[in-house]
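Structures for review follow.
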Structure P
Amino acid sequence: MERQVNNSADDVANFPRITQSETSLAYFKNRILYGYNDRNIANNRSGFSFSSDLGKSWTDGGAIPSNPGGTNGGDPVIAVDKNGIFYYGQLGTEVIAGNVEGVISVATAIINPNNTITINLPQVVGRGQNPTPVSGDQDKEWIAVGPDRGSPGDEALYVAWRDLTNNNGIRFSKYRTGLNLTQLIPSKTIVTGGPTNNNSGAFIVVDSVGDIYVFYERREDSRVINTPNRSIRMTKSTDGGNTFPIDVPVSPPFAAAATDTTICGRPSIGVDNSRRIRMNEFPQASIGPDGTIYVVWNAGTIVGGTPFINVYLAYSQDQGKSWNQVNITNNSPFHFFPSVAANCEGAHIQYNRFNDPNGVGGVGDGTFGIFMRTFSLSNGVSKELMVSNQFSPVPITHPNPEPVGADCYMGDYNQLILGPGNCLLHSWGDNRNLLNGRINPNVFFKLTSPKKKN
């Protein structure tokens, strides 16, 4: 059951603002809220769609509402609490004490059984140490809902992000859940940045007792490739977020998941002379029912002068004290955008990879699809399964006409989550469709019920 989530009629009406990307989703009962960057609206990039039948049909909701004087900048992350209140995290700007400030904000929402949605104005949940009036100076946020260690029986909304106003430090805040959020811990720095500590890609998970794990990528030089100058790290709180005294490496140093920096001016996978996919190595994490913590990311290695880009998984069975690493994809075509969801069968890993029918490796024939594998402690890595129904091409990096913000697509992430009954809910963006002779990036959903296959 594969479905396109956004309405292509909006692309027709707003051409050439036709790019949707960076997908996230959460579910409650049979209702799903799905967020994505949407270029259809020039000044509001925070698009959403919703479903009341577990993804069989979708309603494109346009963009979330914006506050007077504020902007919605996209990079959506979706979470849901035990009462069915959804949380749409994003970056943007808001007017605070009469001044415009770059912030992280959350809009709360309820999906009704009759396939309508009530979505509220964004509430500020993240501020920088040195506020500026720039959307994106608070960047790459992630949110999670989980138990509140300081208030047994209650849930809290946890937020982590990168602060560009403070040397790329990682910031954190905590709020009581509900339609109207109540601040519990104001914005604070939990990982210090600096000239050699370029931190980004914070991903936050909370375990069953309310311990908080924030994973992030540290880069010594974000523009250098083919050098092991990056690593995945974890900081942890065991007192409900008041302190984060634990900060440990999850991975050994690795190189950028990229082949060059031309055209985009940043590490990217080069497909041909006009097509690039910008690349980060941001982690995603999940905690299994037995407490095992799983983290995935993609990383570059150079073997005999040949670059490889693989998906790696690390797991910990002692609450993050020690980590074991597994190469999930093993030097086949390039892989990117991994996500992980853990259940009793193990860790299910979704990723993009290039199609390689002739066995040439790298970018293969220049098209990519969505795939998954499962890792279990008892059986290792399963055979690969294809999730998407087809492969899709990579858009021209500098299209003409070129809408602002559509450069070096495909964005930075997709997401896989557990659904009811241990099914899996997949979200991703691809480029199978055309509009006016031009590749039209859209976003998709699929529900799968994988069986253990090794």
Structure Q
Amino acid sequence: MSLRRYLLLGILVPVGLLVVVNTVGLYQQALSAVNTAYDRSLLASAKSIGEQLDVIGYDAQSELRVAVPYAALEAFEADNQSRLFYRVSSLNGEMVSGFAQLPFWRGRIPMKPPYAALVDFYDDVFEGDAVRVGVLLQPVSSAQGRGMAVVQVAETLELRTTLARKILFDTLWRQALLLGVIALVVVVVVQRATRPVRRLSAELQARPEGDLSPLSARDAPRELLPLVDATNEVMARLAHLLENQKRFVRDTAHQLRTPLAVLKVQVQSALHGDMDALEALADISQTVDRATLLANQMLALAKVEQLRQQPDPQVIDLAGIVRQMALDLSPLIAEKDIDFGLETRPARVQAHEWMLSELTRNLLHNAIKHTPAGGALTVRVTRDASWAALTFSDSGAGIAAELAARLYQPFSAGNVHHGSGLGLAICREIVQALGGSIALENRLAHGRVSGLDATVRLPLVQNKATGES
């Protein structure tokens, strides 16, 4: 359902129902007002007849006399649409004058009559026509007696119904005009209100393929801004994903080409007998190992971005991951006879387990590689109120100043013959995805570099129940 149709139905249906209810009530009120006005005319007619009554005798022995020509009632007829009938009777229903077919009144005078008289009004049927009847209890007195007369005046309802319908129809066309104005206003307002939406739609349709730049909606209403902001966020994430995909394809094509070319040359040299077979196989094995390491690290770098998009990471103890990685790499530590120290405290962080494992493995592997044989290597997991700190302190030569500026760039290795230069780039991507930071600083002793401290800081998970990390 379109917004225009939704608003039209949402507004016009309730308003239409209200108009119907209001019209019915207004018709009842108009009919009541018309009855009140014409009932006064019936009362005047009854009083006019009562003034022409005479009586002989007193109370129960009284005898009423009246001679009322029908022409006397013409003065009370509003027009020729309605007709008047009357009947004069005694209290016991004995007919005195008028239309005998008019049923005698059997009702009661209200406790609070609408006028200063003993009068009652009711609806009835006379000769097949609906009539409104006014009843007046008229005391009659004369020099010859005293009694009570019941004067009934009936009027057909043509005039009353016609006037009430006229009021109803006048009201209906005004209400219909009101509904038409409301519908027109809704259409115009919706048309103007949805203009920014149509403009945004046209802008998106006119964009070239691959254009993920933010939407510009300076004149959009405030209600539309959250949608625009959310769309821009989605487009920014898509642009980031596409850029990473392009970079991965570009780097893969560039970086794997070199070891494959070297491998081809080595195989051709071995086939031509230019070098010893065992020496050729050793070179080929080394080239394959480097290509395998490069491919694995490039896949790891791509996996970091994939996990970054996945919601709801787990809550993991960083100290447990560090101990497990130290156990996995213990053969390398033993091979170099490194004086290894491990100091950990429980530190709960929110992350994917693979991310923490890959981060710890890369940094520990680098620290082992740069620690000289027989040197010292210490790994610490510490914490404060909000952060967990993972520190690798080796006893290597540290970082050269010219290398520090590009250390986290992909394929920037300190030694081009060992490693691909992706390890620290992977670590930085993981740390940024987890909302932390990483720093590599030379450690000085007596004015000389005594090693390197690689420190990763990650936010701790707060316990909602106790407020503790």
Structure R
Amino acid sequence: MSEYRIEKDSMGELEVPAKALYGAQTQRAVNNFPVSGQPMPRPFIEALVTIKKAAAKANLSLDCINASTSHNIVKACDTLLNDEQMMQHFPVDVFQTGSGTSSNMNANEVIATLANNAGSVNVHPNDHVNYGQSSNDVIPTSIHVSAAIQVHHVLLPALTHLSETIGEKAQTLKDYCKTGRTHLMDAMPVRMDQSLGGWKAQIDAQINAIQNLQPALQTLALGGTAVGTGVNAHPDFSFAFNRELSALTDIDFQPGDNFFALIGSQDTAVSLSGQLKATAVTMMKIANDLRWMNSGPLAGLGEIALPALQPGSSIMPGKVNPVIPEAVAMAAAQVIGNDTAITIGGQSGNFELNVMLPVIASNLLNSLTLIANSATILADKAIAGFTVNQETLEKALHRNPILVTALNPVIGYANAAEIAKKAYKEQRPVVDVAEEMTDIPREELMKLMDPMKLTENTGE
């Protein structure tokens, strides 16, 4: 049996692997784009196949294709979506034609082959699977749908879990007071639950901002076809399609008010990527705070001990490193890099079509995955399990000359500064120096400079 078969498209004949479900147009793309060896992400392909399934159902409801054709297309889509090895049928490189036409035709060809194998009807990739559609509205729709599914089912649950984990951990740390730091230098004291409360507020703000983008993300271009006019699509196709897709995904998708904007630009993807970048910045801040607090344990701050997960050195026995915060920081850096590529991609909306759709899709889904997975491991493998070194906290806290700030309203800034400078110079507790340099009784000084009290702005 031959290793190849001959397939034909509008440009002529070429060899295709005998066992491949795809046809000539996919093979041309495989031949033309040996760029990265990286296919489109699985969530994108799953969204693309789901779109074809919803389109077949919508076209049947509008009498645009017959029942047998629709049934076989739907069955073929289900076969793909339930196949763990599905990606072997979608080999087209991310770096392909800017409209993603090769990926659209890849799906059309594979679905048509499976549909034809399952029944006696003749299902055509263009005339039936792609009926009422164009790559120019299918691929922008696939970007929105795949991202919307990831945001709804993966990203927001992961960020919510991180927020809740931080909140639960904070509740256990109310009695721990530590030296605050600004410019990495000693500052006024803070409670550890206050520090973690700041992290939680940052994550909650990012969750809220992402949720605000969901309606735009769930607004779809399908129905605009080639340039936004809807040529060759039934006038009610976009409404019927969104109804079917919403039922399949349990997410409320809506047709766009203006298909020209959704096909000619990728503003929503750029906005979501920007928000993912902001979330990455937040997570990098949390990761770095954990790394600093964990540093040492003898020659660093040593305020907390992160869970020991693996040996930290191939040569230094007993060394344990903050591996989870480091991994999260690297993932955050990648998300920031992805956003740059997506931003440049978003600028490539030339007249009626953006022509960097595949790279936008790939980077956006990569960022969604990185943020979701990082949020989960940061919560479960770092924040939930770290312990506090109370002795280390208190040793630094009560010697901190910056506590003299509490005396500003009593003795003035200049006099307080003299006390702080002497305490630094002589390496003595600030309360001892303040007792010598003021007429305030020691008991009152202890009360005024009580670190825990200084974490509460009572107005007294």
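Read the figures in this text as sums done on the coordinates, not as results from a lab. Since we're looking at a predicted model, the values are computed, not measured. Cβ atoms are built from the backbone, for glycine too; each structure is taken alone.
For FRET efficiency 1/(1 + (r/R0)^6) of positions 120 and 176 (r between Cβ atoms, R0 = 41 Å, to 0.05), which structure out of P, Q, R has the highest calculated value?
Working: P: 1.00; Q: 0.55; R: 0.05.
Comparing P, Q, R by FRET efficiency 1/(1 + (r/R0)^6) of positions 120 and 176 (r between Cβ atoms, R0 = 41 Å, to 0.05), the maximum is at P.
Ranked by distance in nm of label points 7 Å out along Cα→Cβ at positions 336 and 352, which of P, Q, R sits at the highest value? Present the calculation step by step, with values, prior to reporting the outcome.
On the way: P: 0.5; Q: 2.9; R: 4.1.
For this comparison of distance in nm of label points 7 Å out along Cα→Cβ at positions 336 and 352, the top structure is R.
When Rg and Dmax of the Cα atoms in Å is calculated, the result is 20.2, 60; to which of the structures P, Q, R does this value belong? Mind dumping the intermediate values first?
On the way: P: 20.2, 60; Q: 52.1, 163; R: 29.9, 102.
Only one of P, Q, R returns 20.2, 60 for Rg and Dmax of the Cα atoms in Å, namely P.
Which structure, out of P, Q, R, was FRET efficiency 1/(1 + (r/R0)^6) of positions 192 and 400 (r between Cβ atoms, R0 = 41 Å, to 0.05) calculated from, if the result is 0.05?
Structure of origin is Q.
For Cα Rg over 2.2 N^0.38 Å, for residues 64-327 alone, which of P, Q, R scores largest?
Values: P: 1.03; Q: 2.83; R: 1.38.
Greatest value across P, Q, R: structure Q.
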